[in-house]
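Each value in this text was obtained by applying a stated rule to the coordinates, not by laboratory testing. On a predicted model such as this, the values are computed, not experimentally measured, just so you know.
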Structure P
Amino acid sequence: MDARSAWKQQAAERAVDFVRPGMVVGLGHGSTTVFALRRIAALIQSGGLSDVLGIPCSSAVEAEAQQLGIPLTTLEAHPTIDVTIDGADEATLDLDLIKGGGGALLREKIVAQASRREVIVADVSKLVPKLGTHWPVPVEVAPFGWRTQVAYVASLGGDAVLRRAGDGAPFRTDQGNYVLDCRFGTLDDPQALAARLGARAGIVEHGLFLGLATDLIVADAEGVRHYTLQRK
């Protein structure tokens, strides 16, 4: 295991410490949260966690959790989630995030909004002074009229590129939508951009997760650090 993967594992396993018996747990999508899934599964098998139910953020995570033996439920059955463990493409110390690099942003945001506690795990490379430093903002759009959304993003000062699958066809989310990866540069006012994107018909969801995370766990060569949201 390389250093970065080891850091991901350390952060994810620290996040699992927030999971208690009887909890409903949101299961995030991505390479870092796979380590959390494995840790939860191991604790269930050993008897360290009982009566835990998971709500997966994607069909891929659902399949992984089933394979690991994690009992699953739905938001319809449990509309309030005790704690969600998820990753991020970028995170600031204000706990604002860019998410959606894996294409599960809509379900991830629904789960985050339903969570009492949203714990984000990351290696140190994901920590940035401002959102947009390295990653584009993923924007999930309806396939109908998707090119009009490219023009709209351009009107906001961004450059939108249609995400494609390995075979060259447009990437499709679990809902069958497309994803535009939109570069705006570093964001001085992510709230304003989120509002403009959220107001547009045809834009299903965007990857700016603002004010949703409650905890950020970051690992690097010096160890694991835990940041919490300071409410103003």
Structure Q
Amino acid sequence: MEEQKYSIKQWAKDDRPREKLLNKGADTLSDSELIAILLNHGTKEKSAVELAKDVMRVGKDNLAELGKQNVKELMKVKGIGEAKAITIVAALELGRRRQALASREKAVITSSSDVAGYLQTLLKDHRHEVFAVLFLNRANKINHFKIISEGGMTGTVADPRIILKKALEEDAVSLILCHNHPSGSLKPSRADEELTQKIKEAAKYFDIKILDHLIVSDDGYYSFADEGIL
């Protein structure tokens, strides 16, 4: 059970992250101070900010790395119970969705670079390989995003029947296939190429076009269309 002592309300006014946010703006707070607001209070031994610094260390003092941690991993920090861990995970997920939505609401998809950033945002925190699909309408705008399957560290398998069933439900006229490479490598495997062709051939029967297949990692992306192998 989490012990409560260092409530933010008990701090000197100048040291309170909430007051600092109100008076000076959210952008003036450090990552630890923002997390401290989410935590609300610390423990008998540590203030909320000190506890937040411990949380940041789990992510190697990097929000992108912290976003990869799940509830159980955050609960390994002394003083972080389930409620606090859930709050942190939820806040980071909102940030990720906001960033992805900003990319999604850009203009019509005309090139691989238009969609690569959006997909990197959505898939970058997955530790295992996942296969996802973007469903586009006649205006070449994204109607829907769906993760079709999740695999292990070395690969995943996507069922063309599931993809095409969803495409028909979404009234999609074209698709962009995507999967991540947690290892960082952007080179497609023979299995990647064979699966792409299998889905492409199946989609023809429904007059659905496969615009591209992107492999994304933290280091960049690989486009089957750009490389002429689609």
Quiz item: From which structure (P, Q) was helix-only ellipticity at 222 nm (-39500 (n - 2.57) for each DSSP H run of 4 or more, over all residues; to 500) calculated, if the value obtained is -8500?
Solution: P
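Tell me which of P, Q gives 34, 24, 19 when you compute Cα extents along the principal axes in Å, for residues 122-217 alone. Walk me through the numbers before you get to the answer.
Numbers: P: 37, 29, 22; Q: 34, 24, 19.
The value was obtained from structure Q.
Can you tell which of P, Q yields 13 when relative contact order in percent (Cα under 8 Å, 6 or more apart) is derived from it? Could you put the intermediate results ahead of the total?
Details: P: 23; Q: 13.
This value belongs to structure Q.
Using the calculated result 1.31 for Cα Rg over 2.2 N^0.38 Å, for residues 138-185 alone, pick out the matching structure from P, Q.
Numbers: P: 1.10; Q: 1.31.
Of the structures listed, the value fits Q.
Using Kirkwood radius over Cα pairs in Å for the comparison, can you identify which of P, Q gives the largest number?
Working: P: 18.0; Q: 19.8.
When Kirkwood radius over Cα pairs in Å is calculated for P, Q, structure Q comes out on top.
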